[in-house]
1. Compute mean count of other Cβ atoms within 10 Å over residues 53-60 for each of 1, 2 and report the one that scores greatest.
2. The value -14000 for helix-only ellipticity at 222 nm (-39500 (n - 2.57) for each DSSP H run of 4 or more, over all residues; to 500) was derived from one model only; which of 1, 2 is it?
3. A value of 27 was computed for relative contact order in percent (Cα under 8 Å, 6 or more apart); which of 1, 2 is the source structure?
4. Figure out for me which of the structures 1, 2 the number -0.66, -0.75 belongs to, where log10 I(q)/I(0) by the Debye sum over Cα atoms at q = 0.13, 0.14 Å⁻¹ was derived from the coordinates.
5. Can you say which of 1, 2 returns 0.7 when distance in nm of label points 7 Å out along Cα→Cβ at positions 109 and 125 is computed?
Structure 1
Amino acid sequence: MKVEGACHCGEIRFRAEVDPQKVSICHCADCQTLSSSAFRVAVQAKAGTFELLAGEPRNYVKTAESGNKRVQGFCSNCGTSIFSAPPGNGPKVYTLRVGTLTQRAELTPSLQIWTRSTVAWLDHLPDVEKMATQPAFDANGQIIR
């Protein structure tokens, strides 16, 4: 499947090919911190298909619990996480952040990893109140109903 993506501000744009059957959710503490969320959804680009169309990501090298190093590519302007990849100059398989992809609604996860780090409240999401759009708040931060 061909995908296109961009950071929030649009400075970085890219395209790649992915296997929509290989979308995963990572619950590790590093992904929680790096995504500023409870987990991160990712899909690997097929080898040799990741292509930057605009911009140049800033890179940060993270060392995982295993000792493996991964380059984290992000927009230096808006901070959007774009990909991870192995360090070095050789051919790479880029792991794309699904939230940056135009086709994200078509990419349903089929695997969850690092579930030992899953935040407990995820099990209760079906019970949490839902609102279709952003609510209005009063001066005290209370939702105006």
Structure 2
Amino acid sequence: MTPGPGANKFPKSARILKSEDFGSVLRAQGPGSIRLGRDSVSVCAQAHKQTGLVRFGFTVGKKNVRRSVDRALVKRVMRECAREALPRMRDVCDKQGLGLDISLRYRTPLLVRNEVTVAQAKENVRRSTELAIAALFKRLKTIKLDTEVNP
């Protein structure tokens, strides 16, 4: 049986959709939070007590990527990288007995079609996102779930 059209879709349960959830991840401080940046992507992550629940959120600002078409392209590539990392991220979080909300933000200017081609832009975004997610995996080993971490 062949998979349907939504077989490789990024699941809705793995997305941060509400602005207050984004805000809580970005404002998070303390032992359950991680902040890091690699190349063009920065990562903010906040641990919580719902074991194995991993959610991703993506932000691409107008200041960095002017055209909405290009912002959609950047988010699509970032979602693709997150979708590939999601099963492994869930396994790591399960083993540590925690859940994780992750915000990925594209933070450098990108002028698609003027300075770089679409293929080059995709490759740059993919490389930066994969580096950021790999760095997050390394930092997950140091996270401790205290009673101070949000429920």
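1. Numbers: 1: 14.2; 2: 21.2.
Structure 2 comes out on top.
2. On the way: 1: -1000; 2: -14000.
Only one of 1, 2 returns -14000 for helix-only ellipticity at 222 nm (-39500 (n - 2.57) for each DSSP H run of 4 or more, over all residues; to 500), namely 2.
3. Values: 1: 27; 2: 35.
Traced to structure 1.
4. Numbers: 1: -0.66, -0.75; 2: -0.59, -0.68.
The correct label is 1.
5. On the way: 1: 0.7; 2: 1.9.
Source structure for this number: 1.
Every read-out reported here was derived from the displayed coordinates using simple, explicitly stated rules and does not represent laboratory data. Everything numeric here is computed off the predicted structure, so don't read it as measured data. Cβ atoms are built from the backbone, for glycine too; each structure is taken alone.
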